[in-house]
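Visitor: Pasting the structures in now, so scroll down.
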Structure 1
Amino acid sequence: MSPKPSIVAPIVASLFGLALALGAVEAGVRILVPMRSETGPGWSDRPRFYFRAASAPSMQDYPHEPAKPANTWRVAVIGDSFTFAPYMQFTDTFPKKLEQMLNTTGSSRRAQVLNLGVPAYSTSHEVPVARAAISEGADLIILQITLNDPEIKHHTPSGITANAPDRFGQLNLTGRLGWLASHWRTLGFVLTRLHNSETHRAYVEYFNGLFSDPRSWKQFQDSMSAIVSLSREAGTPVVAVVFPLFGLPMDERYPFYPLHSKVNDFMRSLGVPVLDVSPIYKGIPLDHLQVLPGVDRHPNEIAHRMAAEEIYLWLEEQRLLPEDFVIKDKFATRLGVSEQRPWAPTPSSHKE
């Protein structure tokens with residue numbers, strides 16, 4: 001009688017094969033997927049310290065007198081953290097970059113572009129800011145719009161809470177699971193991918209929800225209508241500039257184009273000229289545009305400088321700039337101290 005075949009050998013062989021497969025997968029993950037440091041890259045390009053101009057009442061801008069000085073053309077930029085610019089010097093913000101450009105024209109007057117942005121403001125908080133800017137003699141109001149402007153907040157924010165939890169941020173594993181994931185890279189990779197898929201979905205749903213919820217959308221409409229009414233009563237021109245969200249790449253898969261269209265259409269229905277700066281960022285990697293890549297999704301100095309240039313060109317095109325603040329000498333290069341190749345405008349993306 002022949003002996004019964006043992007079931008141990010097949011089990012051992014199966015376990016051995018599984019171990020080999022898992023080992024191969026782990027090796028592949030370690031080779032192909034770079035390990036993310038939990039302590040950051042070890043370097044920072046943020047300012048070593050932040051400065052405030054002497055006598056300035058806030059961190060927003062240089063101090064300014066409520067009464068507009070003589071021989072001054074005053075622009076008030078009203079917005080949220082995208083205007084204020086956290087983790088940046090205030091001199092690098094798009095309002096200050098626009099001011100610098102306007103004051104290169106040799107005009108006998110001075111252009112003053114005030115940064116009135118307050119982090120975490122919704123449009124509802126900006127109505128009294130617009131009222132004050134008009135009373136202080138603003139010659140033009142620029143309304144900077146971010147896609148979280150319809151948020152309903154029953155308090156008046158003044159800034160961003162440091163180290164606040166970010167529901168759309170990176171996965172940070174702690175405890176035993178964190179230890180295991182740090183040693184078993186395949187597990188960390190799988191958990192990170194699952195987390196990223198979930199936060200991507202939640203990120204898109206959150207902003208879409210602000211525009212589909214009748215309460216938040218109505219608050220945005222009512223607040224914008226109030227600002228426009230104030231400006232018209234005073235005879236102060238008002239324009240709108242819409243920024244994209246820098247949490248997702250600006251490409252054909254960017255999911256918020258319908259929201260941009262909804263905002264743009266509404267502002268035009270109020271008779272407000274509107275510039276959407278999204279196209280200038282298309283195709284640029286997010287780590288070139290975020291102020292703290294992978295950590296904070298606000299636009300950085302590059303994004304602000306690009307916005308300032310686009311806003312300037314649009315204001316010139318719309319004939320919203322006084323003639324003495326139109327830049328006459330524009331060049332396509334800056335490679336030496338002598339004359340450079342003249343700048344030629346490309347076909348405008350601003351026209352309907």
Structure 2
Amino acid sequence: MTITIKKIAEICGISRGTVDRVLNDRGKVKAQTEELVKKVANELGYKPNPAGRALAAKRKNLVVGVLLIAEGNPFFDEVIRGIRVAEKEYSVYGMRIVLKSMKGYDVEKQCRIIDSMKGEMNALILNPISDERIKAKIDELVELGIFVVTLNNDIENSRRACYIGSNYFNGGETACGIMGLLTNGKAEVGIVTGSFKALGHKQRVEGFKHIIEQKYPEFHIVDYVENDDDDILAFEITKEMLLKHPDITAIFIVAGGVYGVCRAVLSLGVQQKLTIISFDSVPTTVEMLKKQIIQATIYQHPYTQGHKSVDVVFNYLVHGLQPNKVQHILKNEIKILENIN
């Protein structure tokens with residue numbers, strides 16, 4: 001049965017004009033009535049007329065802001081490709097994406113960029129730094145009626161609509177499980193993380209330690225270092241860590257800077273004694289996997305993360321649909337030499 005505006009109006013006990021205004025964002029309606037109409041429309045599986053939706057969306061000049069901590073981190077190349085492909089797919093609706101990026105985990109800088117975008121956007125896709133000031137910015141945007149989605153990294157207790165990315169805790173558990181299999185449960189581990197200002201990076205370390213406590217009493221974490229997802233810094237701090245702790249037999253690379261870590265290992269000629277587990281499959285990581293410097297890497301579907309974030313925003317701005325999940329989790333996928341291509 002085709003679900004029409006007339007049918008929704010009958011069920012809600014209101015006029016077709018009111019239903020039309022709610023479903024096509026044409027004028028103000030009482031909040032209680034708007035909620036009822038959208039609830040009934042969702043339950044009945046109402047599908048709006050695409051041409052009508054496109055015309056209505058174009059009139060609104062929809063702008064989606066995107067802010068990523070992407071500079072110097074090749075992981076985000078595929079995230080951005082997914083965003084741009086989705087933007088092209090939805091171009092008929094006149095939805096425009098304004099993408100900005102930054103390097104590193106400078107909270108004040110991220111706050112300033114968010115403020116600079118605030119007046120021109122209907123929604124924000126944000127790769128947030130985990131800090132109370134960023135949480136406050138998100139809540140401020142929501143108060144202004146701006147729809148916020150967190151991408152690739154989440155932030156606790158904010159009013160964002162949903163999170164799209166991987167399960168970081170499970171990623172850490174998976175990395176530890178792989179390392180345990182490859183080392184027969186015995187390792188002196190150096191951890192190279194991106195930043196403890198990123199909730200996801202902290203969660204990966206927590207997941208890694210959780211499996212140590214459960215299964216690997218002969219795993220010992222020797223040192224932690226942060227590289228800000230930067231290959232140059234990763235090279236320097238990894239080399240320093242290995243010279244300081246020559247007993248290290250395994251490295252867990254929590255986030256970016258993988259190539260820098262591997263170059264440091266090669267520069268010291270210690271690759272034969274190390275088991276290295278990383279994340280993602282950017283070209284330089286694949287190169288190191290093929291050279292067997294890295295034994296395994298964990299893939300978190302960056303293209304899908306980018307595309308999905310735009311899908312969620314589009315469905316809200318154009319169709320008025322709230323996300324059907326608070327978290328859209330992309331499954332962690334183990335990549336080894338034999339299945340990397």
Structure 3
Amino acid sequence: MPTTVPALLTDSSGGSFHRGTVERRDVGAHDVAIDVKFAGICHSDIHQAREEWGSAIFPMVPGHEIAGVVTAVGDEVTEHAVGDRVGIGCFVDSCRECEYCLAGEEQFCLKGNVATYNGRQYSGEPTYGGYSTAIVADERYVLRIPEGIGLDVAAPLLCAGITTYSPLRHWNAGPGSKVAVVGLGGLGHMAVQLAHAMGAEVTVISRSRSKEQDGAKLGADHWVATEEEGALKALRNTFDLIINTVSADVDVDGLAGTLRVGGSLVYVGAPADRQSFAVFSLIGGRRSIAGSNIGGIRETQEMLDFCGEHGIGSVVEVIGADEVDAAYDRVVEGKVHYRVVIDTATIPA
């Protein structure tokens with residue numbers, strides 16, 4: 001029989017969170033049951049809970065930055081064992097048959113992967129995420145968290161970490177390359193740490209210098225404040241890669257002008273408005289504007305192992321269940337340095 005577990009739910013667009021319960025399925029032959037310890041608050045949780053990305057499924061239990069400990073495994077599970085430290089990211093299933101699933105890039109599943117929350121299983125049942133005390137998922141979509149990374153600082157790696165790791169790897173960040181990160185927030189502070197660990201020369205591009213000291217501690221070699229006159233013009237033909245992590249409008253032409261010949265400006269933040277640019281900003285240097293999603297299961301595990309090897313985790317503030325509504329507002333206002341994580345032990349009434 002399904003198990004009922006405590007959870008934080010919101011019943012309508014923009015509604016407050018309240019304590020309740022959701023059902024988790026029985027542990028099947030290939031399933032892993034997880035005692036959720038920490039769940040990160042991603043800005044996309046807010047977008048979906050407030051229906052800023054279109055209609056949503058309510059009641060909703062957000063959360064796709066999940067870290068916990070295995071409590072049970074199915075009879076045919078081979079990848080995980082009771083007591084293992086594990087995580088779940090943005091999806092919990094995919095078709096497993098299309099060219100992208102077979103290539104280990106399930107994030108691009110042609111059938112559409114099954115989102116960890118605000119989605120539907122292929123059977124039609126809604127999915128509920130990590131703002132809960134337990135979850136059950138197929139072993140193929142459960143990741144190993146290396147020893148040495150605290151579960152609290154590991155939780156945001158399951159989205160913020162892989163969202164920035166994937167484009168850095170795809171566009172070959174490493175020794176000899178110059179990488180700029182636009183914005184030092186939940187995504188940006190991960191991009192800086194990862195690019196630095198990969199051996200790139202890292203510059204943060206931000207509106208002001210208010211977080212400059214933080215940037216240096218995280219591995220940034222340089223800091224550029226766009227509120228200072230001529231800041232971007234002084235950087236023309238500098239960067240091989242720019243990772244844009246902000247969800248606000250940016251000066252696309254100005255940023256493109258800082259790219260070297262063949263360089264790429266990659267969006268991982270998701271501005272609500274259409275972005276515009278002059279084509280000549282690209283033609284003049286064979287430059288590209290691109291976007292990047294999360295990563296597949298294989299690459300996400302690679303990212304976690306990389307973080308374990310280099311001692312990388314998210315900079316977090318751990319909160320209780322009663323603080324989630326206020327935390328949402330603080331995230332939107334840019335007042336979080338740099339990721340809020342829910343201690344799920346505070347969820348049960």
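Visitor: Given a computed value of 0.7 for distance in nm of label points 7 Å out along Cα→Cβ at positions 176 and 240, which structure among 1, 2, 3 does it belong to?
Guide: 3
Visitor: Now for a separate question. Have a look at 1, 2, 3 and say which one yields -13000 for helix-only ellipticity at 222 nm (-39500 (n - 2.57) for each DSSP H run of 4 or more, over all residues; to 500), as calculated.
Guide: 1
Visitor: For structures 1, 2, 3, which has the highest computed value of Kirkwood radius over Cα pairs in Å?
Guide: Answer by largest value of Kirkwood radius over Cα pairs in Å: 1.
Since every read-out is calculated from the coordinates, none of them should be taken as a lab result. Remember, it's a predicted structure, so these values are computed and weren't measured experimentally. Cβ atoms are built from the backbone, for glycine too; each structure is taken alone.
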